[in-house]
1. With Cα Rg over 2.2 N^0.38 Å as the yardstick, tell me which of I, II scores highest.
2. In terms of FRET efficiency 1/(1 + (r/R0)^6) of positions 125 and 229 (r between Cβ atoms, R0 = 41 Å, to 0.05), which of structures I, II is highest?
3. Have a look at I, II and say which one yields 5.6 for distance in nm of label points 7 Å out along Cα→Cβ at positions 213 and 325, as calculated.
4. Determine which structure produced the value 22 for relative contact order in percent (Cα under 8 Å, 6 or more apart), calculated from the coordinates; the candidates are I, II.
5. Suppose you compute helix-only ellipticity at 222 nm (-39500 (n - 2.57) for each DSSP H run of 4 or more, over all residues; to 500) for every structure in I, II: which one lands on -14000?
6. Identify which of structures I, II gives the largest calculated value of FRET efficiency 1/(1 + (r/R0)^6) of positions 109 and 405 (r between Cβ atoms, R0 = 30 Å, to 0.05).
7. Where is FRET efficiency 1/(1 + (r/R0)^6) of positions 141 and 221 (r between Cβ atoms, R0 = 25 Å, to 0.05) largest, in which of I, II?
8. Any idea which of I, II comes out highest on FRET efficiency 1/(1 + (r/R0)^6) of positions 101 and 357 (r between Cβ atoms, R0 = 35 Å, to 0.05)?
Structure I
């Protein structure tokens, strides 16, 4: 049996797999072939900086209007995970705590908010609300809200992207609509509605929720659809995270080079956020960084695309229907756009069974006091699987969890602790 056949057989049985992108070219060569580059990342970063005055006005919890998360060393979590799994993690372990991002509470904040702000900026310039170099805090005015209220921004989501888009769009005054799949958690729908967002529920999977949202928006000239499967504006907003991580590593005195490689594990659903961040990281660090995608065993669409070397795949091809407790990763079909951009950049992919999501969630909480959603906790499996050297800096990218209701998180934590004891 070939290696690919063995991986596919394990995926059909919903068992964990680890795939390495052995044939990928050097990062510089792969990046040179792409239709986008560092200039696009810098443009997105500049737009987010221009809107800092508006964000500071509407969301004072951001301080100076920068929506960013901490980079935190977690040696206690490393020790707890090693003990629980009986395997060592070579190098140091850090978390990029997007689980604590203000405003939207997840990794989707940078990309989703960037796209909403790009739409708002275009309209504001057309309507004379802004001029080049204007202070964007003026967009918090009643006049601006009235103008934006004539337009709609819509998205299809399992939850976290919907919160990112919905919260920022509503804050500007847009009519905000989020079409949510059956996998979306009830508390996320409740939170969105409390922020003035219209939530449309569909009894279908993520891909159908996106398609339904897209269909409704295309029929309305006053509606902008944020397309998680096809949007370069989302992708570039996500990529900005690489510039921010570089600064944080430098401030922490962490060296990144061939002798001290960076190894980043990114939870993956349709692929936009991990894809954008991978593109950004490879643009910044080249081959000194390794990027790994992690998915649930029952919703492993991007891993399947990598293994089969085509984005024209679905987990249904494996006989899987995609139900997973990692609702943010409950995607059956990958983004063809993202696959095309990162297939020669990503270093590999791994899949994780649902019980491990809860075990890792509990280990993180009990060792550091921090909390994360099950989908975010999947990143902590990466360092155990991908390996490294004593000089490796492992970064587990925690994708969400800030807005988890206490009672919901308490149930998850109890489940994880029980699994650790069994």
Structure II
């Protein structure tokens, strides 16, 4: 079954023109608990902040509990329904996880992703007594998402009867999670919410955890494959590896990769290299689409050189500094550069320059392509970087500015051009697509 799932994934990626990333590796060796420790429902940011000696001690002290409640039997992991959750030593970013599980009546379990709850597993029969909280809808959903949020309830009921093995496949890129239960898609590219603080994004890295919760559960054939950036970008663009759209639905390409057709401004400050639009070194100025947009979403990929600095011009009037005369400039910046170590928080990548700071820690290293989607509706701007929302702000509610509010005179603009605000560095952009959002 697992080989078939992997083959299907590779076939889907190949038809999308994407090279699959690393190979699957076993999380469980079939013999013992090597590579695992014990942890409960704990904010991974807290224990990850421990110094190495403290973390090593925490892991070592967890093993007594693990060995009381977990065992290996016939090449299967078996938990008695109690104790700490089996937790991988290694932390993962973007990944594809496959496994099989078998449980018993009354059981309630789950799979924690990057240390966050959870892909739900439970007794979905009426006799299990949990129809009132969603068990009737089946396993596989992101049960700890907010009520009504995408992914909380599985799309279909796909559980097999007790006594049979269930297969699970999870693809996670950024906060975006897709889940297949017994080959049925039950979660489709939904955001996993941060259970420990819903105002914060999901951590970029974290462990896989197998939850224990009141009934025996058995696990086998646990394997994981780390997803590389090019594949991750393709998944984000197409909203799932099984969806082989040539273009994102509803979007139109605004940069053709060949010339500057459809663009205005100081075009001499930019060059086209290998299908990408790149600011020339020591050149500046804002180039922009001839088309004007009101509410819209833009998808693009960008590559930062070390210390690179550029910006996205949002509702730009076609003249002046977009940070002030446009609705805003969204920063495109190498947050890791030493020369930027002491900036105002509202100057780092994804921030509304001078107005609203974005969450940091979700950029890839310089020289690697990033995927970003920006949605502008009315006065609200959302920035999703590599699958994680790093900014969601209503500029009409902003009261704290880097400078006097009058300096940001354009922030109430309701339409304008989209563009790139060069700042002397060879920052590159490609695959630029825009979708108009109508009422």
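1. Numbers: I: 0.93; II: 1.06.
Looking at the calculated values, the largest one is II.
2. Details: I: 0.90; II: 0.45.
Of structures I, II, the maximum of FRET efficiency 1/(1 + (r/R0)^6) of positions 125 and 229 (r between Cβ atoms, R0 = 41 Å, to 0.05) occurs in I.
3. II
4. Source structure: I.
5. I
6. Structure I comes out on top.
7. Comparing I, II, the top value of FRET efficiency 1/(1 + (r/R0)^6) of positions 141 and 221 (r between Cβ atoms, R0 = 25 Å, to 0.05) belongs to II.
8. For this comparison of FRET efficiency 1/(1 + (r/R0)^6) of positions 101 and 357 (r between Cβ atoms, R0 = 35 Å, to 0.05), the top structure is I.
Every read-out reported here was derived from the displayed coordinates using simple, explicitly stated rules and does not represent laboratory data. What you see is a predicted model, and the numbers here were worked out from it, not measured in a lab. Cβ atoms are built from the backbone, for glycine too; each structure is taken alone.
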